[in-house]
Structure P
Amino acid sequence: MVLRERVEAFLDGPAFQRFIIVVIVVNAVTLGCETVPALMDSHGWLLHGIDRLALAVFVAELTARLYAERLRFFRDPWNCFDFLVVAISLVPATGVLSVVRSLRILRVLRLISVVPSMRRVVTALVRSVPGLLSLSGLLVLLLYVGGVIAINLFRPTGDERFADLGSTVLTLLQITTGDGWSDVMRDLMERQPLAWIFFVCYLLVGTFTMLNLFIAVVCNAMEQELSPARPDVTASPELGTADQVVLAELRALRAEVQALRLTSAGDRG
């Protein structure tokens, strides 16, 4: 085994992966502690030291991976994500770029690329994006149609939430999320007693149907990503014990039938 293969095997080993997880968690804790002025006054030097040590570990890891994988490193989206996160941390946080200092917390997101279960969940979410975009288009269409209907129904009441199309659509979006929709409905029912009919119909379509469809798309993508692939028994060269027993019995039965046929043919002859 050449040196590159040894380095790659070491980096992918469970012990090193656990070490990286510990470094990420410790670094996340120190970054959170840096937001507490009292801790910074008393232990700021220690927190900065741990932060720099964690960054050095991440840089060393990525350097080793670049050495071991070379161009293959950039073919993996997760490697590119790790590279970007660490590169942002290396940008000098001075002058105009001082805002970059707050982006150091993005290192915590490296847990996603290190922990396989988190990585599969994020992959499932990414795969659900096309379906979510289609549903988002339907939701925008529903908001627009509902907004036009609502502004024609409720603008005469003088309610500022239905004064124009923008305010109406924003109010309907609030209703879709279930935030204070009953207060809006009761305010309108004081002037239009039948306003509840519109709200009930919109809630049935907008909240109970559309939002559940969003959840269904995400759950379907996660189920496809997280569920283990079912092996094809007929195509697999290695069958289970029960399958081997069944095949052996079938072969024995076939041999017995063939023997009976030969015996029957001999008797006729």
Structure Q
Amino acid sequence: MARVSEEAKRKYSEKIKVYKKKIDDQLQSEQQILQMLKSDDKGAGYKKLMLANETLNVVSYYLLMNELSLALLGIKNDAYINEGRKACFKALIYLEEVFSDYLDVPYSEYEDKLEEVSGFSDDDRFNLIRKIGFSIDAINTAFGEGSKWKWSFVDMNGRLAVVAKNCMDLKKMAAGMDPRVPGYQTRLKQLNLTRRLLQQSADDFRKKYELSTFRIDDFKRAIGFLASLKRLSIVLKRNSDVEALKKKIDIWKQKMDTDLKRMEDKQKRARLEAGPSEES
């Protein structure tokens, strides 16, 4: 790799000053708001939605600084990309605090959370979910192929799928899926995005299990996403989807049970082959 000149470094440092200042200003503002919420949590949901949105703006600044590094220095800035990754997680945490992180529970268990931010429109919800999705994808792309964070993005996108589902007012959604009802197009796009995210997360967690961790918890998580998608389909009376998902869940559970038994048998054989421990 060619050595980076001092002039290029100077130019780069000058170019990114404005973005570093924006990040510092936002972080300072964030701390002030969080401090205020400790003494007065009135409107906390709306404030955290604002913080999530501002945090995603910070992600864009980290991405810009990495792009400038590539353009002016010819190298990727992994430190800034990683800060962007952390900021994506932070934005997700804010949204989980507002809407909950429940994967597969009845709507009634988190309905009260949506009532607290009922003034946050369908358009705003859809746009915020898209914004965080784009941010996650951009950070993933910036890291490049073979990143050590590959499976971390499966977790991140899974959390996004859950928030996308939980931010939907399902009573309003079920009643508003008539093309004649104002806002139908936004609700349809949000529903389709959420269904795609849930299905993708189910597939990705199964891949994570089979290709990386071999942890049954990851397989259970994959099935949980299918179950959540099935519950959503029941609410929206998508009967054909419900039946297809039931069959898929049964097949995946059978596979998981078979794998679990094989793992347990392997552990038993290993203990028998090892013989009694010295302590016994």
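The figures follow:
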item: Structure with the greatest value (metric distance in nm of label points 7 Å out along Cα→Cβ at positions 7 and 207, set P, Q); result: P
item: Origin of the value 2.3, where distance in nm of label points 7 Å out along Cα→Cβ at positions 71 and 119 was derived from one of P, Q; result: P
item: Given 53, 23, 15 for Cα extents along the principal axes in Å, for residues 63-126 alone, calculated: source structure among P, Q; result: Q
item: If helix-only ellipticity at 222 nm (-39500 (n - 2.57) for each DSSP H run of 4 or more, over all residues; to 500) is computed and equals -23500, the structure in P, Q; result: P
item: If FRET efficiency 1/(1 + (r/R0)^6) of positions 31 and 167 (r between Cβ atoms, R0 = 30 Å, to 0.05) is computed and equals 0.75, the structure in P, Q; result: Q
item: When distance in nm of label points 7 Å out along Cα→Cβ at positions 47 and 191 is computed for each of P, Q, the largest belongs to; result: P
item: Parent structure of the calculated result 5, 16, 15, 16, 17, 13, 8, 4, 3, 1, 0, given that P(r) over Cα pairs in 10 Å bins from 0, in percent is the read-out and P, Q the choices; result: P
item: Structures P, Q, by mean projected area of the Cα convex hull in nm², for residues 87-214 alone: label with the highest value; result: P
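Read-outs: derived from the displayed coordinates by stated rules, not from any lab. Every value quoted in this text rests on a predicted model; they were computed, and no experiment measured them. Cβ atoms are built from the backbone, for glycine too; each structure is taken alone.
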